[in-house]
1. Match the computed value 13 of relative contact order in percent (Cα under 8 Å, 6 or more apart) to one of the structures I, II, and report its label.
2. Work out the source of 26, 10, 6 here, i.e. which of I, II gives that when semi-axes √(5λ) of the Cα gyration tensor in Å, for residues 97-144 alone is computed.
3. For structures I, II, which has the highest computed value of mean count of other Cβ atoms within 10 Å over residues 17-24?
4. Suppose mean count of other Cβ atoms within 10 Å over residues 33-40 works out to 14.6; of I, II, which structure was it derived from?
5. Where is distance in nm of label points 7 Å out along Cα→Cβ at positions 57 and 177 largest, in which of I, II?
6. As an exercise: helix-only ellipticity at 222 nm (-39500 (n - 2.57) for each DSSP H run of 4 or more, over all residues; to 500), calculated from one structure in I, II, equals -12500. Which structure is it?
7. When FRET efficiency 1/(1 + (r/R0)^6) of positions 41 and 121 (r between Cβ atoms, R0 = 35 Å, to 0.05) is calculated, the result is 0.60; to which of the structures I, II does this value belong?
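What follows draws every value from the coordinates through simple rules; no lab data is involved. None of these values were measured; they are calculated from a predicted model. Cβ atoms are built from the backbone, for glycine too; each structure is taken alone.
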Structure I
Amino acid sequence: MFERAPRAPVVLVLVGPSGAGKSTFSARLPRERWTTANQDTVSNGKRGTRQQCVRVAKRALEEGKHVVIDRCGLSRQQRADFVALAREARPPCELRAVWFNQPVSVYQQRVRMRTNHPGGVQGESSVRVVQLQMRGKDNAPPTKEEGFRIVRRCRFQDDVDAACAAFCALPAAETAVEFPKKSKPERTLDSVREPSVVEDAVADAAT
């Protein structure tokens, strides 16, 4: 008789600019089953690097927990490390995405009104940051061709609430995963601390 393989952890990639509600979404997921890799807080509560997020995600998957990636993830390149992580796991992890696709004015208003944001993207001076993020030349929505089994597009708050409820109800993983050992640690540009979103936006505007 066929025996079903144990359910591996899920890697959930959130896709959206500042103000999309990614951190609010991830905070609603049950901590006993989910770990958040948030680049704004990954370095002892401060902004860190993409590779630090990868390490947090990898460690959680090895412990058998689902992982939510709380970064902008607006381009395939920004998502590539996490897509690769899900594929390299043994057994492979299921890769899913939530794509926040509301009007840019919604995100700008949220940024305008918020305070105490860990990444400092807040207030009137940061409204332009959202516009610059949305204009990124490499921006692309997540797709099944990229490796995502499920992509939930959220155009309205009701869509966001429904997606969050679905992931809150996701059962715990039934197995931890392992990763193939590498002979040498890979060094990438992301091993250097990334500039803040505000600094990125200023640099982009100058070119």
Structure II
Amino acid sequence: MTTMKLGCICGCFNRSFDAGTMDQMGFLRHSATTLRVQGVELQDIHFPQTRASYLAGLRRTASDLGLAIIGVGVHNDFGLAATTWRQSEIAKVKHWIEVAGELGAPQIRVFAGHPQGRPGERWAAMIAALREVAEFAARAGLRLGLENHNHGAFTQTATDQLRVLEDVGHPALGHLLDTGNYVDGWPSVERTVHLATHVHAKFWQVAPDGAEPT
């Protein structure tokens, strides 16, 4: 039997980070002592630096608090039209793969991106970029989680997500399911949940009776 473990992604506290009332160390302490989860997922946008000494301190603090660093989220976009821009995005993801390795995190969250122009015109380049970073992750002994995303992205539906995973065809690239990020909601969740190696369980509204209507 597979056991699901609960964690918290620091994106839940974006407003606190933006306001300066929370930093990464504070997030770790809050996750361990208040939320009492088993792990945390960090995001690139909240790192003040990535020097080895800082990463070692972050990893040590998480360990001392009994938390596993279960992943690092990267905000990348492989849908950019210019080759030089895509290469920059590829380099960004590779850097965060190395950071994840330093932190002992087994997985890096990536996006396919938002196509500039028609999706079909950017598809092959996006697939090639994902395949390249998946191979880089594999050589580092890590894996990538491709998060489904709507808002004009490549992976708005289950059909989109499955096609990307199939076209990349690399064992180091898996499905990171975000329950709130399919344009059609639950139907696409049902079609892809069996492939998920990691889940962002997201909801936007809670009714008085505890139901989640979104």
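1. Working: I: 32; II: 13.
Source structure for this number: II.
2. Numbers: I: 22, 12, 10; II: 26, 10, 6.
The read-out comes from structure II.
3. Working: I: 22.5; II: 13.2.
Comparing I, II, the top value of mean count of other Cβ atoms within 10 Å over residues 17-24 belongs to I.
4. Values: I: 21.4; II: 14.6.
Derived from the structure labelled II.
5. Details: I: 0.9; II: 3.9.
When distance in nm of label points 7 Å out along Cα→Cβ at positions 57 and 177 is calculated for I, II, structure II comes out on top.
6. Numbers: I: -10500; II: -12500.
Derived from the structure labelled II.
7. On the way: I: 1.00; II: 0.60.
It must be structure II, since only it matches.
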